[in-house]
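Below are structures written as structure tokens.
Nothing in this text is a laboratory measurement; each read-out follows from the coordinates by a stated rule. Being a predicted model, the structure only gives us computed values, none of them experimental. Cβ atoms are built from the backbone, for glycine too; each structure is taken alone.
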Structure I
Amino acid sequence: MDVLRQSIIKSYLWCPTSFKYRYIDKIPSTFRSLAAVHGTVLHRLIEEFHTVNWSLDIAERYRELMDDEEHHSDESDVPIYWKEDREPTIDKLVDEVVEMLENYRGKDYNRDANVILSESKFMLKVGRNVFSGTVDQIRQNDNGEFTLLDFKSSKFPPNQTFLDVDYQFGLYSLACWKGVFKLPDGTMKMLEIPPDKLRIVYYHLRDHIPYKRNGKGFQAGDERGDPRKFTSRTRDQLKVLKRDVGAIASNINRGVFPRNPGTINCPACAYSAICIGDSRIDGLSAHQIKSIETLNLPMEEAA
């Protein structure tokens, strides 16, 4: 039984064809997203706060980790796509990261947190499929309940409806209840945290960046708000999640990979050139052409 990454759910829904190129055909991507690499570095910095040193030099360490991700990671053979020159872009990112993480480590609810797992891998069986993933952080609260945090650095946080139905957070909740996690000593263990004992936090790091000028209801230097956006799951919601995830996995296993053209996903896709070629008959294999011919049967024959 193949193990599926939990992140493939979003990848498949974003565009099944792009998903196929990446995960089924294993066609190398032409570039890496700077936002994704930047996010990885932020996660590593936060983990080092909690496990190594709260007083580390943020700017210096960010540059070191960015260099490591760019040139020495498993994907270093795939170049990062820089919209503008690299060095000015890095300088701008460093300034933002210093503001974000200085305010992150200045919060008592972060410094005093009882972090029981950080960047921890998990395995979860859903129906006939096994999913793997990594959670950013799990904290145990004073009341014995738990909080799972997912750190994000996107420009805008999602609305509450998205948080309450997101597949990723649902799988995290189910994993904390029914899955197994890799502990720091390398052993695997079920956490057995029921959904009513778990809060999930979308931690929007950019809310730590202070306003630059005065405005209605805020002043220059104020942070943009509480970065913690809360959600949770019920047992009934997790039943629905298992059904939906099973349907998506079934499509993947049956080879259902239709295109999902869009004004946002297509320009950002690393496989757009391949996709354009495959969308013409002269770019298709004999098997693909036969499939199209089957779909184009005369109406009376199809009926």
Structure II
Amino acid sequence: MDKRLTPARPDLAASHLDGQVEAERFVDGMAHQVILPVCGLRRVPDQKGSLETQLLFGETFTVYETKDGWCWGQAGFDNYVGYVEAAALNAATVRNTHRVTALSTWRYSEPDLKSPPLGPLPMNAKLQAGTDAGDKYVREAQGGWVFSGHIAPMAESTADMVGLARTFLGVPYLWGGRSSAGLDCSGLTQNVLERRGIPVPRDTDQQEAWCRENGAAEIFRRKKERDDWTGLALHPGDLVFWKGHVAMMVDSEDMIHANATAMQVSIDEAREFSGRVSTESGAVQAIYRI
């Protein structure tokens, strides 16, 4: 089992894992919902702990333990396991009907742009849309108002993956981030593919495995050290995987990615970048077309 996705510790595990893992006790989880714009999921219950990923407003989190201001559990969107601050969660949950489609939008206390803002919501934040206030604002179930032009029904998807990825140009690089305030390479592809209507796992290796196992067209796979991808005809939207890194082609030559070289989302020439980072990330491992 992948420890990142398995709610099990030596002392505690989810009840559905009874008989599959060893633990001192097994418990049922309780669904909670994120009430902050973004909250961190950490490896340990400490603000200084490694940021594994982030949860966005409206997403669910199954809690198996609450202790000293921290909840241990599993994210509903991509099944990641870790610790989230209890103050970021609400035990009352609602069914989400819409998601944020703008890079970021404000959540207001009233249907008025001059009203005190409750905070920004990043792309792919989820909400239950309720009362309309004219044609401009929608009240969401947790009490805020959002601009109706910045949200869309959950079932609505966008085919232009490259256009979506370009929306993130200049967003700062943040290890473990998956919001428009900061994200990493796999956080970018996860966001884009979610808007495409394709939920994928969180980390690069998980995403590469998902492509391999879910029918994505395999354009290239390194089987021998001398295998070469540089002469292949690549298409916009192709996903290029290195060990620990992923990028999306914007055309036959350039790719877009969140990277620690530019410390932001940037566009680079794919072959030049690959040659430059080969000593750190190794050679390209696989290329998939979704």
Among I, II, structure where helix-only ellipticity at 222 nm (-39500 (n - 2.57) for each DSSP H run of 4 or more, over all residues; to 500) as derived comes to -12500: I
Comparison of I, II by mean projected area of the Cα convex hull in nm² - largest value held by: I
At a computed 1.9 (distance in nm of label points 7 Å out along Cα→Cβ at positions 191 and 255), which of I, II: II
Which of I, II leads on relative contact order in percent (Cα under 8 Å, 6 or more apart), largest value: I
Label whose coordinates, when distance in nm of label points 7 Å out along Cα→Cβ at positions 143 and 231 is calculated, return 2.1 (choices I, II): I
